[in-house]
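The structures come next, written out as structure tokens.
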Structure I
Amino acid sequence: MTEHTETTNPYAAPSSNLEPEVTAGRLSFINAFKRFTAWGVFGLTLITGGIYLYYWMFTRGKNINTELSDENKISSLLTNTVIATGLIYTVFSYLPNFVDSSALQVVTLVMLVFMIIYMVVYLTWIFKFRNRLNMLTNAKKGDQLWLGGIMTFFFNAIYFQYKINQIHDNQNSQG
């Protein structure tokens, strides 16, 4: 007959890791994102006349989609529509300097239409991105990693990069 001896003290207080397993495992997605200064995003966006913002959106959108299930992915059609309408609007915003006064009304009207389309799809994209980041970090309102709506609206890519850096720092400090 074999005797089973237990090495733990039955009278000791139980010890366990109280961190939710989902949070620790879910932060692994952050390795797909490069840690880059938020000031760098701001500076490159200014220097490139906004073109870097589209690159940032395209690359970060692809990165986040690799971590999401099919029903939660940000549509590539949405991302491409944001980029295309933004670029078209940018081109049309320079055209008034090069067209005569008879074509100015048409150029202005086309520019206005693309600006409205761009704003709608851009706002849709940034809030989808925000929601997906909050979902992947399992953040709740008031948490350090939570991305707020007002900051998202006013500072979008710069704020996202700042929060991505916070997620990097949070993961590095935990393990």
Structure II
Amino acid sequence: MTMNTLVREHRLPSNPIDILEELVISNDWPFTRSNDSELAVEVSGRWCSYQLCFLWDEASQSVHFSSFIDSRVPPLQRARVHELMGAVNERLWIGHFELGAEEGSPLFRHTLPLRGTFGASAEQLEDLMDTAAIECERFYPALQLVVWGGRSVADAIATAVMDTHGEA
């Protein structure tokens, strides 16, 4: 049996940081771009501000994304927050939450692999940011309930995933 091989034109993907910069500028968000492979953006959410960090790794052809939540978890509460994050992460399709070891700041992370593609589309990058915003906004109240409200992880999760209907 002979197998035909697919021959593709070898082309490196365009730098997705350039696309992200255009998206950020069009939304009038403050940002810094220290080099071709890094972009830091500040976005205001409903509950707090988020520091978005995008890193383009040309070697692995991937975009690493982090959304830092403007909150600090006291050392005595970190075990409960890890339990909360585990319960939240079980419900996520894309990305995950973790707790920064040094500062105790929660963050949402995801890596977008692009090897074998011709680069990220604006829609893929928008979806990445939208997903992070939705999940961070949903997670933040649960975090506050556990850390400052003394609520159980189960109660906090029930509140965070509750869908509201109608208007108040």
Structure III
Amino acid sequence: MLVMGVDPGIAITGWAFVQPGRQGSGKAIEYGCVRTPAHTPLADRLLLLYQEIVALITEFKPDVLAIEQLFFNRNTTTAFTVAQARGVVVLAAAQHGVQVAEYTPLQVKQAVVGYGRAEKQQVQHMVKALLSLASIPKPDDVADALAIAICHMHSMQYQNLVQVGKEQ
């Protein structure tokens, strides 16, 4: 199984491809980010994001795309643009037959650190450790995309255990 984790944003969208490994760890296959130029019309930024995500899906052929559910902060303007970026990513996945899994920030932190209120730095250090990376991925959006992929892998492992239990 190949999981594509995505941390959507209008300026920077983090992405990562992770395969499950032994004993709950995983292997980072490739990761990076899509950057859209500031002072570019929103429609053009969304188109660029869409094209880049489609190119990644076409190249890597993930089985599932894991993405964070939108979390509303105080800044509703930012939330709306992130929601639009998120919609473009989900659309790209759906058009290419890639299953979409959504997780709350709390679920991601719980899966990666074991504590739903973990600080960003704790999540980043655990991402580095769980995937045996030489350094913490930068920018933060990339580390977040890796964390979302790890969350999905852990969720699938749990669901598989539950299914086995039901079958017995």
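No lab work stands behind these numbers, since they all come straight from the coordinates. What you are looking at is a predicted structure, and each value in this text was computed from that prediction instead of being measured.
Cα extents along the principal axes in Å, for residues 44-115 alone was computed and gave 41, 26, 25; which structure, I, II, III, did it come from?
So the calculation was done on II.
One of I, II, III was used to calculate helix-only ellipticity at 222 nm (-39500 (n - 2.57) for each DSSP H run of 4 or more, over all residues; to 500), giving -11000; which?
Here the read-out was taken from II.
Thinking of I, II, III, which structure, once Kirkwood radius over Cα pairs in Å is computed, gives back 16.1?
The structure behind it is III.
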